[in-house]
Each structure stands twice: as structure tokens, then as C-alpha cells.
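Values in this text are rule-based calculations from the coordinates and carry no lab data. Only a predicted model underlies this, so the values are computations on that prediction, with no experimental measurement involved. Cβ atoms are built from the backbone, for glycine too; each structure is taken alone.
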Structure I
């Protein structure tokens, strides 16, 4: 039952889900309701007058019409005052609900009054009552047609009462009139429904139109205020029909490049932006080509143009919309970024990424043979550290200029791979051509460089050369083998060129294997020993110190020379661990010596300048209990050449602990006297090459004498290394040395603790050699 009642109740209620419809109904009623009440008043008084002479009581002919007139006048006044008011949805809904509530009261009141008058009149008067009721219902239906619920309420009440009342009279005329009224009312209600539907559709369509208009207006305001230039174009003529303010402002900026002014933009064909507009017209003629992006060059300016298709709600094509901007600065920035991504900012040469791309492309193309020259500057770091990065940058620029002056052949390319590394790719028919080019580069880069403040610098260059396809047909292999050749050139004394040979790669692989074995030995503390060679007072013959020398025995290779594995440790970052092993072992061993001799420990260049040496020395002294004065740290002149200030700082911190510091291999460095002045060494060790030759060469004897004399004047002990014969000893004694060291006194020997193990290892090695013969 509820499912039936609810739809009926909704049908006879005021719908409030459409605010715009409510307001439109209210506006329509403000015009129609006064007319309805006026017609009802006039019709009521006309019916009352015709019944005044028929004996109807006064309260029916005058009293009730006066009451109806008062109520109608009040309603007319209320609606008349609201005819110019723009209502809100809430006001409209309230007024319509009141009308809906008043409708049954008005219908019942006027119908009941008519039935009360009916008995007092003659046949004509009674026909007037029927006519009055028909006119009343027709008037109300037409005037209430925009509020379907009220119109239906009035029609149902009046027609229901009318038909029932006149059908019960039994009079044929009145019964026929009732039937006619039913038919007319039914037709009017159908028309009412159609009109109400059309009215609703009209209101909804107008509301939608206004919404779209507001959205379009808001969108146009937004587009006008946008910082992006927007234009729309007629699809047939390609004439501009809209341009926002940003578009006009941009046009003002480039008016000198166009045949129009910004104020004349509307109505102008977009062909003015194109030197050859046919292509653009072809694209815009078909919306299937959209969206479309293009960049247009206008003199020095660049326009970035994006064209998209504007479509209606039904999907139909309205026309193209253009968004555009001046991107000249952005293009310059993009080109700058591209330059930074592919070229070195300092020298302007191709960088590593571009080099790899170019090399891969050259190797993929069938252009014959190419040579890759991998360059590394010799001595650049010293210039950069001593003269500053500004001087280093000037030097690198001049290096690049010299390379560009030499490598002018066809298909040659030059790259800076980073730091002081360069690469040259050059075609060749014969390997000698590539070698000749490399030697020319060495000669050119070795010439003096003129830097700021009239300062000159001289450096060298080492070159590794690999050839394609002989040494590889891909960029990675070719560069790797050029790097191997460069490593060989550096090892050969720098300032040279080396062509890759396959045995170089074997040596590199052997070095890698040796590094792995050394790392394993350090991790397991296996096979590493410290031997000791005495340093003797030349006058008393007493051992004053013993130099600690690291030795390594490998199970498969036997004894490996320190000259082989110490450089590997320096290059692969193991030197701190190896040096720490020697330092700790030497301090522990020296603490057991009964003669109180000092122990001398060599320090590599890789251990200096990092701030780690002094803590390592302190830890070794604390752990062993050795007095600081019994420890000597030996450092070579060449070790001081790198990061000299930091290295001297490390030595000062060690000496402040009470540890002695010796300068080893004196005379073989680059600035010996400068080092002696920079740091107060406790001992100077004369390189063995001078000692061995001093017997036969007066110049070497003079060097030994000069160093010994210098030591006396500075109060520094001088040690002659490499004393292997009595003649060597006699010579260095004559020249004034304080102490001596060499095979004449003793070879390096293991500690007492390690001696039995060393003997077993040597015995096993002798047996193995004997069995292999």
C-alpha cells in the first residue's frame, strides 16, 4: 500500500530537487496568480448577484463573496508585490508549498459555496452555477499550470464534486454537462502535463545554457589571466577569432618581426607566423593531425607552438586552439645543457660520455682502422698543488690547444676524460702512423708552458696506444687495453709511448692476482714476516739500530720480492695495512732486544699526508711497550714530493712523541736541501748507489763526502747504505760517515722466533727445486 501511496503523494507535492525550476515557477506565478484571483472575484460576484433576487440568504450572496474577495485581494496584493523580486530557491519553494496547501481550501470553499446557492435559483440560475464551476476549474487549471500539483488538486476536487453533484440530480442536461466537463478537464490535464513538461525542459535548457555561458565566461576570464598565450582559430579560414592578453603582450614583444600590430591580431590569418604556411595549413585542415607541436624561427626568436583540437559536447570539431610561447632563452639553456652534457667546460673538448659514444660509433662504421691514444700528464699534480688550481686550469687549456693544433687530420677527435687524462682517436693505415702521432704529442706537450705572472711550467705526458681491430673491436676493450699500455708507459719512466702488447695484459692480470693473494695474506696474517738488517757504528762496530724489512712467502710462488708486492700494495690501497703489520711486528720484536738497539721502520708515500700515521705509531708503541726513542721512522725524499705540507705535519707529530725520523735514499730526490731545511731529521741515509760507486768514481766519493760533512754541520747522523766490501767500508770511513749498513755486516735476517719456520720454508723450497731438476 505504501508503494502506491508514495508515488501519488510525490505527484501532488512540490518537487524541490531543481532550484532553477522552483524560481521559474515562482516568477510565472507572480504574473498569473493575480489574474486568477481577479477572475475568481469577478465570477463570484456575478454568480452572487444573479441569486440575490432568487431568495438566497444574504450571508450567501453578500457575506461569503465579501470573505472570498478579502482573501483574494490579500493574495493579489502579496503576489503583485513579489512580481519584481528575484527569489532564492528557498523563498520560491516556500511560496509554492503555500500555494499547494491553499489550493484544496480554495477549491473546496468555492465549490461548497456554489452547491449552497444551487437550490435557490431557477433553471437559468442553476445553469449559471454549473457554468461558474466549469469556469472556475478551467481558470485555476490554466493559472496553476506551472505548478502541476496545485492544478491537479483543484481539478480533482472541483471536477469530482461537480460530476458527483450534477450526476445525482438525475437531470439529463446537468448529467451531459458533467460528462462534458470531465472530457474538457481530462483534455486540459493532458495539455497541462505537456506544458509542464515543456516548461520544465525549457527551464532546464535555459539553466544549462546559463551554466555553460557562465563557465565559458569564467573560462575566458581564466584564459585571459593565464600566463600562457592562447589563441583560437576559425577552422576554415585559419583566422584568429580569439587571443588572450598574454598573446597580445607577446606579439607586442615581437611586432618588429611580424607584418602586424598586436591590436590587429583578431581576424588575421595565422599564416603570418610561417615562412612557408602550406605545411601548417595541411596539418590544421584535418583534426586527426592534432595535437601537433612545432617550433617556429622568427629572426632571432623561437616560438614554441602547441595546437590541439577543440570539440563540442557531441564530439564535433569546433576548431584548433593554439598555445604558444617565446622559448628563445629556454632553447639557449637547452643548448647550454647539451653542451655541458657532452663537452668539457674547461677545455671545450668532448667529455668522457661523448668520447665513448663517438668511439662506439667509429668502431661500428666500416671506416678502416683506428688508433686510440690514452694520454696522462706527468707532473701536472705537482703544478696544480704548488701553484694552485687556477694555474692548473690554465695549463690544461694550453694542453687542449696544443692537442687541437697537432691532431688536425681528417676524422681525428680529441676528448678530455677527466682530470689530466685525454684521449685521441685517429685513423691509420700503418701502426707507425699512430706511433708517430703519439711521439709528436709527447714532444708538443713536453715544451714549456707560460702561465700567469710570467711563470713557466714544464710537464710531460705518457701515452698508451691500442689499435682497432687488432686489439679489440668494441669501445670498452679498446679503452681498457689503451689503459694497460698507459700503465706500462708510466712504469717505464713516464714521458713515453707504449703500444699495447698482449703480455702487458698478462702482467696486469698477474698484478690483480698478486693483489688478491696479498689481501688474503694480510687477512689471515699468513706468510708475512719481518727481517732485520743491522746498522753499525763505523768507529766502534756496535749495532746501533736494525732496519725492519718486510718479506712475503707464498705457498706456490715461494719468496716474493718486496719490489714486486710493495708497489702493488701502494696502488691498491693495502699499504696502510702492510705498513701497520711491519710497524707493530718491529716494535714488539725490538722490545725484546737485550742490546737496546733502535728499530728503523720504512714508511711509504701512501702512508703520509692522511693523518693516520701518528695514531698508528702511538698504538704500536703502547701495545709493545717500546720506548719512543728506540723507534726510527724512515721516509724517502720522493715520498715527500706528494702533499709535502701534510707529510711534514705527520712527521712533526711523530717526532713530538719522541720518535726519531730519518731521511732515506738521500741524494736521489729533487730538492734534498729544501727538505733538510723544512724538517729537522735525526739521521740521513746516503743512497747505496753513491756508496758502491765511491770506490772507483771520484764524483760519487765527493757526493758521499759532501753529505757526511753536511750531516756534521747539522748535527745529524749519516748512514752509508750498500756497504758490501771492505773497500766500501774504508771509503765511507775516509769520507766521514757516522754509521754503515750493508751485506758486509749482515744480510736481513728473521727474528729468533721466526728463524725456525723460515729455515723449514727455505728447506722445502730447496727440495722442490732439486726435485724439479
Structure II
């Protein structure tokens, strides 16, 4: 019933030198050009809660939650690790933890969920949910643990104490201290986000080594709506991504990703409509939700940026035709997917709003005209300038200058991993006139083009000898440089500079005043951003013959499933007290008021007023629209009270393996009066009925969410419902039901 829960000195210059010479055509990129989901197929049938980090070797590493990987395997992998050189073809590396490996505070048999891996100083740190600890014999005493390793592949060693210990809940049991995600701010402060439906999502500061929570936590997203958080910084805003609804309801899973943004890593995070993620009527702007193809339950995301500068979202999803490993109602089969993350009008959205992909797509850029890992001893692709340079152990170390033989032109992105082992600074020069440098003497990241200068302070605790990633993007005359520890939206400094004119030429590396170490140097064409979102459902002309304004009694085209005499029409509205009944499961005691829908594509809308108050628990009073085939196959769009929250839930029930299965996805934020729409489309290839849900707080600005489907050959009718409880008494008031073509 209702919402189901889850489970910078100029003398020292690193970088790029683009000499003032004519640009020759760039060599063709050697990366794969197409891919299709799921990308984890070579590793396993499932790979849930995925995150990806780029290693010192230039490869990408993915981590998943504790589960078997294959059908029939049945033996859980304790944080499986996969490796890829192109973000498309992945190979299993091994498990992070052995069968008997656990921290001292973990109970025997504890699993490890939802890992997050970051570079902290000179090592990697994995934050992970420990599902059972020695704090309580009752279980569910979740904690956030940490393990460290010299490389992304391990070996991993647990810290002796949890980062966040189990937290007793005020209502009994333990708060859900799960789903950790680390973030480092521009002042060098590290934070950890964690939490779930019982207790909400909180953020706490971390000790410099990243292994202890310090200070006072701040609630950043309300309980009973969000989990699986991930925070990144983009264009000066902090974005909190979080998953909502149920991760694991098999073929009815409606997990999805929503976002809010703030000017501080502690919030408050507001959605596109200005509603806080901490409000009882909780905000959240959809980023990723199911679109009617094979993928449902699209959630628990990670983030990465390819070498062209394009952002991507990594997440898990469920194939609705194959939702379980091994047997029905067992482990949900959640493979890893990858899709483009676009920024349109300041907000992130997947594939410009089209949602998860199924079929060939342009692949991430993971190599380019310059792609130097220094894994061979020679420097055949480089011209020696001044100083001494040597390649050893997969790294380039030296002082002086070194210039690539490759020329590039147009909009470009340059990356290099950098350690200032003795140099006074490091930076980037373009066309012998434009310079970006890490100035360790001044403690700044500086960009200069002739007399034009811009800079940003490095964190007070910045350690030059630690490995950092430096990226520089030039688009026309606009330059943006970023310095980060993990290239995961965690910039330590960002500088922008308007150039006097575009730059083009050769690529070079320089260092002076001492040695510097370089690795993973790349130059690629800069990505072309998506600037326009895909079209949302369009409302056309009204269809009066199918609509009802409730102006003169109940239109005779209506019919009842289980009539409710308490529902009355007067004063131009249908008034219906919420019933102490529901449609979910096998009870099927609630009434449904139905009418036939027009053939073909259409949009149906209602305006419903339902005063559910705020903050108090009122499970699960709700009212709204329904697309209905029968009691065991329907999609219900309603504003609903879910514990202390008020949400717009788009619930779904279907028969599976001999019993009805119910789940749901979340759309927008309700008001006391909420407008609801279902946009119906018949898939021309399959004949399936697709219903996409939308909601509005004012009838003008709409938030569109997920899609539920009905098989070809069914005839869904459209109706109204008022369900979920009679106490305290509350009456739903429907102003109309309107169809549009």
C-alpha cells in the first residue's frame, strides 16, 4: 500500500602548449563510437548501486553492491569491481572484500551495500554501507564504513571504526544509515552524505583523512522520500541527486532520480520550483525516470566526465521482462547502465530529457588525438625542448619543456594528472600567450592571456605532492580550467577567462623550478552540449464528448467498480471522501469511477483538491487519476500522504508469477490543489499502451515523470479514485475530468 521502501609561479608550467602554428586536421579518435545498455553485461546479470572512478592507470573502475553477479550463481560478491578502458566494455576484476573480511564492528554475515570510491590524499577511500553491526542483536543497525587502498583495484583494508555509527531512531530501531557519498568542496573540506527513508539524508563534515565524521550533521533531504544521494558542483551550484520510490519491486519498480540545488554543500537544496527537499511537501526535479522502453527502476546514480568534457550518469535499472535473478520475488536483477547527462537551463537531465536509452548510442570519448599514458619507455610522439625528462613506472617526470608532435585546433579539452613533486607550480600554456597554472607560491590557480588575468584560491590544506587532475576547456574564446582530486564534480578551484582570440597549435608539457610528474595526458575535441530539451507531452484540442465538468450531476458515461454512495456531484465538483479501502494486493475493496477513453493518443487531466495537511502521519490517504484494466492491472496517479510527507505518486500494479505486484514512481510536488495529467500513447512497434504522468501546483507549470505500460490488446479505461483511509476525515474535490487530443 502506498509508497514501498527499499530496499598555480609562472616559472613552473605544466601543461599544454598550443604554439602559434596552423592547425592540421586532428587525428581520428580511437575510442568506440557506439554502445548500448546495459554496459555491465560482460561482468554480470546484475550490478546494482554502481559508481565509477578513473584510476591512476587511466582505466575506469566500477563498483557495485553485494549481490550474486550471474543467474544461478547464488553466491554474493562482496563489492564486485569491474575495469574498462572505454567505459563500454567491462571486465570483472574481483571482489573488494574476501569472504571472511569485515571490520571489527561488523556482525558475522554483514553485507556491504552502495559503495562510493574517491581519491583522498595519496590513496583511495571506499565508503560503504555495513548492513549489520555488533551494536544490536536485532539487526538493521546500519553503519557507514570505510576502507582504503593504494589503487582502485585494491587491496582494500577496512578502518577499525565506522565513519558514521548506527543511529538509534526516535520511533524505535535504527535510522537507515546507508548509501554514503563523499564530496570535497573548494575550501578543501570533505563531506559525507548518507541516509534513506527512515531518517532522511544528512551531511556531515569529515576529518582530513576522510575516515571520521566530525561536527554536527545537517538534514538535507526529508525522510520517507529520498535515498542514494550523490552531490557534485556545477557552475557554482551544488546539486544533490537522490533516488526516490522503491528500488526493488520487480516488474513494478519505479525507482527514479530527482535533484535539488544549493549555494552551500549543506543546503538548503531547492528544486526548480523553489521547493526544499526537506519540506513535508518535498521538492525534487526529475533527472532520470523510466520512459516506456525496457528499463524501469532507473536509480541510485553515480557520475563521471569523459575526456571530451561530456558528463554521464551511471545507474542501475531493471529489465521489466526479466526483473529477478533466479526466481520470482528473489533478488532484483539490476544491471549497470550509462547515459549522457545534459545541463539545460541550469538543471541536469538524462539524454536531454528523453530518459534511459535502449539501443545504440554515441559512446563516451575515452581517447583522442593526444592520449598519453606513458606506459612505454620512449617519447616517440614528443619533441624534447629543455630540461631532463624520463618515463618510468607509467609516469613522466621532468623539468623544462616537452612538445607533442600532434597539432589540434578548434574547441578542445586538455587533461593531465599532476603531482608537483618539486616544482613551484604547474599550469597550462596555449599558443605561447595564454597560460593556466597552479601557483603554489601564491596558493592560486591562475589564468592569463596578455593583460587579462583571472584566478581562484587553492584550499588552505592543498598538498602539491598529492595527485590532482587538471582540465582545461577552450570553447571559442572562453577558457575554463578546473583542478580536482577525483574529477567527479569535486573541483578544488575553477577559473574562467575570456581570451583575446581563439588558440590552436601543438600540445606541450613544461615544468621548471623542480620536477613535476605527469600522467594521463589527453587532448580531445570538446563536446557539443545539448541546449534544448526534448518535447514534453502536448495538450491539443479539447474532447468535450469524453470530458465532464461536473456541472449537472454525474455524466451517464461514467460507471462504477464498487459504487460509493458517499461520492456526490454538486456546485460543479465531484466530492468524494477518501475511502478506508485500496486497490493494491488482493483486497480490492475500493471503488473506482470509470469512463471510456478515446482511441489513439490523448491527454487526460483533472484538478483535485485534497487537504492532507503537512508533517503529520496520514497513511495513505490519496486521490487522483487511474488508468484501469482491472483490479490487478492499473496505474494510479494521486497526491498522497506517505508518513510525514505529501507526494505525487504514480503507482502501478500488474499480475506477475501468479500474484499482483505493486510499486510506484514519484512525479512532482503536490499542493492542496494539484493538477494531474496522464499522456497516453500507443507504441507503434509493440502496440503497448504507454501512460506518462505529469503534475502541477498551478495548472501552468508541469513536472513530467515516469511511464507505466499496459499490454497490447488491453483496453484501459480512465477513472478517478479517492482511497487510503477515512481517518481523519478528508474529502477529495474534483473540478473536472478533461480529455485532449
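Tabulated data
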{"quantity": "Winner on distance in nm of label points 7 Å out along Cα→Cβ at positions 378 and 554 once structures I, II are ranked, highest first", "calculated": "II"}
{"quantity": "Origin of the derived value 1, 7, 15, 19, 18, 17, 12, 6, 3, 1, 1, 0 (P(r) over Cα pairs in 5 Å bins from 0, in percent, for residues 498-689 alone; candidates I, II)", "calculated": "I"}
{"quantity": "Label whose coordinates, when helix-only ellipticity at 222 nm (-39500 (n - 2.57) for each DSSP H run of 4 or more, over all residues; to 500) is calculated, return -18500 (choices I, II)", "calculated": "I"}
{"quantity": "Structure (I, II) behind the derived value 20.4 of mean count of other Cβ atoms within 10 Å over residues 154-161", "calculated": "I"}
{"quantity": "Origin of the value 118, 37, 25, where semi-axes √(5λ) of the Cα gyration tensor in Å was derived from one of I, II", "calculated": "I"}
{"quantity": "Highest-scoring label, criterion being distance in nm of label points 7 Å out along Cα→Cβ at positions 426 and 490, among I, II", "calculated": "I"}
